[in-house]
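Just below sit the structures, each encoded as C-alpha cells.
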Structure 1
Amino acid sequence: MDHGAETIRALAVAVAARVPVVLWGPPGSGKTSAVQALAHAAGLPCEVVIAAIREPSDFAGLPVVAGDGVSFAPPSWARRLVAAGRGVLFLDELSTAPPAVQAALLRVVLERVVGDLVLPDEVVVVAAANPPEQAADGWDLAAPLANRFCHLDWRLDASMFAHGMVGGFPAPAPVVLPSGWEREVVRANALVGTFATLRPALLSLPPADPDAAGRAWPSPRSWEIAARLWAAAVAAGVGPGVQSLLVRGAVGDGAGVEFLAWAAELDLPDPEAVLADPTSFVVPERGDRAFAALSSVVGAVAAAPTPERWAAGWVVLDIAGRTVPDVAATAARVLARCRPDGVAAPPEVARFLPLLRDAGLLS
C-alpha cells in the first residue's frame, strides 16, 4: 500500500474511532474532496465550516440575554449535527484561523461543545490545513489546539491522480469497526502506561519551536489519543504502516517510533483469553512485558468488573506474585479499587492483604 492510500486508510480509521484528525497538505491537493467523499461513503452528514471566515462567537456561541441570565446560542450547523445525531464537522482551512478563533475551537474539538450545545458522541471533528507558509495569511496552530488532533500528512500520489483523471476518483472506503472493538483500548492503554513508566521523559514533551508545537507532540492527552487510534487500527485489521501513521500523528515521530518499536517486541497475551482461563497464565520473563500483561488484564477487569472476572484477575495476580511480586503488587492496587459491590475477597487476595490494608483498599 502506497503512502497516499495509507493516509486515506488512516483517516478512515480515525473517523471510525471518532478521534479528531487534521490533514496537512498543499492547496489544491484534494483534502476537502477526500473528506467529503469519505463522509458520504460512510453515510455521515458533513458540515463544512471554513475557519478563516468565522468569528470566535461562531464556536463559543453568540451571547443572548434571556431574563436575568445570558445564554450562548449555537450556530445552525451545530443544531443540524445534533438533529442528525452523528456526522462529520469538517473545519476547512484551519491554518488560516487567527488565534482568537483557534482558542474558541478548543472546547469544540475536545469536548464537542458549541455554545450551550453539546454535539453527539457520534460526531467526529476533521480538519484540513495548509502549512502556514503555503496558506493565505496563515498561522501556526496553537499548541493546545494542535495537541487535540491526530496529524496526517496528505500526499496525492501521481499514479492516483492519473487514474482518477481517466476513470474518476473513487470514494475512500470507510472503516467499520467490529462490535466490542473498544476492548482493544484496554490493551492499548496498558501498553502506553507501561511505556510511560519506562520512558517518563516522553510522557509530556511540548516543543519550544512554534512550528513543531503546531503539529503532533507527546502529552498525556495525545498518548490517550494514540492508544485509542492504535486499538482502532488493530481492530480494523489495517497494516503496520497505517498503525504507524496514526500513532506518530498523535504523539510525533520521535516518541511514536520509539513506542511502536518497543510494542512490536512484546507479544502480549489477550487479556480476555487470560481471564477465561486464569490458571494457564504464564508470567513473562521480561519485567516490562510482565507489567504490560498484568496491566492489560487488570484493565480488562476494570472495564467490565463482574464477580467472576474480578476473581479471575486475583488468580492471575497470585500466579504473578510468586515471581514478580513488585509488579503484581502494583496491579493489585488497581484491581482492588474495582471490586464489585457485595463480593467477598477470594483466597488469592491473601498474598496482597497487608499491602491493600495499608492502602485502605481492603479491610
Structure 2
Amino acid sequence: MRRVCVWNGKRGGFGALAPTMDAIQQSPDLSLQLVVTDQHLYDRFGKTVTEVQARFPVSATIDMEQEGDSNRDRAGAIGRCLTKAAQVLGDLQPDILLVIGDRGEVFAACIAAHNMRVAIAHVQGGDISGSLDEPVRHAITKLAHIHFPSTQASADRIVAMGEEPWRVHVVGDTHIDQVFLGDITPADELRAKYDLSEEAPFMLVLQHSDSTVSHRAADQMAETVAAVVATGHRAMLVYPCSDQGFEGIISEIERVADSPGLSVHRNIPAADFIGLEKLAACIVGNSSAALIEAPYFGLPSVNIGERQKGRERAANVMDVDYDRDAIRTAIERCVSDEEFRQRLRDVQPPFGDGTAYRRITDVLATVVVDQNLLNKQMTY
C-alpha cells in the first residue's frame, strides 16, 4: 500500500485538504500519514490541532518554536521545521509527500523530501499570489514531481517554468471541494453560536500581513479596523496566520474587541467558516478565501492591499488600498448595492467543480513512483 504523507500547518490548508485525506483513507491503494505543524500547535492561534485530531489520526507533530513575528523569528522557525522534517520523514518513510500552497513550513518539508528522495505532489502550484508567498510557491513547484494546479492558467505557468507537461494535472481548487460536498454548518446553528441576527447584515474580516512590508502590518490593520467600526455593521474579526507581522494585526484586532457589534475569533472551524461565507453580507481583508471560495456563494469581497496581487479571481472582488475611507465605501457597496449583489449570483468562478479530491487521489494511487518520476529535467 502506498504511503501518502500530508503536511499541514494552517487552518485553511487543513480544510482544503480534508476531502482529499478522506479519499486517501477510503482508497484500497493508499495509506494516510498526517503531519501537523506551525500555527496548528500554538495557543495564540486557537491550537487547531484539536480540530485536526477530531477528524484524522495525526502521525506526527512538529513544533517550529516560533517565538515572535519578526522576519528573523519566522526564518528561524522555518529552519527548525526543516531539521525536524528530516527526522519525521525518516521515521514515516512515505512514498509521496502531499503539500498545498506557498507556506514556509511546506517549503521546509519539500527541501527535506527532495534530499531524501521522496516524491513531492504539490496542490495549488502556478498561482500568482503576491507577497513573500509567491516565490515560495514557485520554489515548491520546482521541487515537486507531481503538480495539481487549480486552473489551466496556473498549469500553463507551471509548464512555462520548465516542468514537463506529463507531470501536470489540472484538478480544480481543493478549497471548493468542501463547498460542493456540503461540509457546512447549518445556518440556524451558526446564528445561535455566533449571535447573528437574521435581519442585520454581518461581515467576515480576515486580514493577514503583507510579509514584504511586515513592519507596516499594524498600521494597515488599523485602517481596516477603522473602516469596519465606522460602518456600524456586525463584524466577525478572525486572527491572521503566523506570517511575520501577525502581532501588529492581532494588537489592532484586540484594541477594538469591546466595540459594539464586533466579535473576535482566534479560529473558526472550517465547516463554520464556509457556512458563514454563505450567510455573510461581505468578506473583508486579504484572505484567499475571498477570491476562491466566496464567488461560489455570490459573496462580495473587499480585497485590501497587495497580498493577493495578480491572483486569478471572479467578479465578486473589489480591490482597494489600505485607506479607511476607500475600505468603508467598498464595504457599503457590498452590503447595500442590490444590483451588484444580484449580478454575483450568475458568476462562474474559474476554480473547478468540487471534485479535485477525486482527481488527486486517482493520480496518487496510479502514478509510477520510480527514477523517471524522481529525476526531473527542465524542458526548453
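Given a value of 125 for volume of the Cα convex hull per residue in Å³, point me to the structure among 1, 2 it was derived from.
Attributed to the structure labelled 2.
Work out which structure the value -12500 belongs to, where helix-only ellipticity at 222 nm (-39500 (n - 2.57) for each DSSP H run of 4 or more, over all residues; to 500) was derived from one of 1, 2.
Working: 1: -15000; 2: -12500.
Comparing all candidates, it corresponds to 2.
So distance in nm of label points 7 Å out along Cα→Cβ at positions 114 and 282, computed for just one structure, reads 5.4; which one of 1, 2 is that?
Working: 1: 5.4; 2: 4.1.
Only one of 1, 2 returns 5.4 for distance in nm of label points 7 Å out along Cα→Cβ at positions 114 and 282, namely 1.
For structures 1, 2, calculate FRET efficiency 1/(1 + (r/R0)^6) of positions 58 and 178 (r between Cβ atoms, R0 = 41 Å, to 0.05) and state which one comes out highest. Please list the in-between numbers first.
Working: 1: 0.65; 2: 1.00.
Top value of FRET efficiency 1/(1 + (r/R0)^6) of positions 58 and 178 (r between Cβ atoms, R0 = 41 Å, to 0.05), among 1, 2, belongs to structure 2.
All of the numbers you see were taken from the coordinates with simple rules; none came from a lab. Just so we're clear, the structure is a prediction, and the values are computed from it rather than from any experiment. Cβ atoms are built from the backbone, for glycine too; each structure is taken alone.
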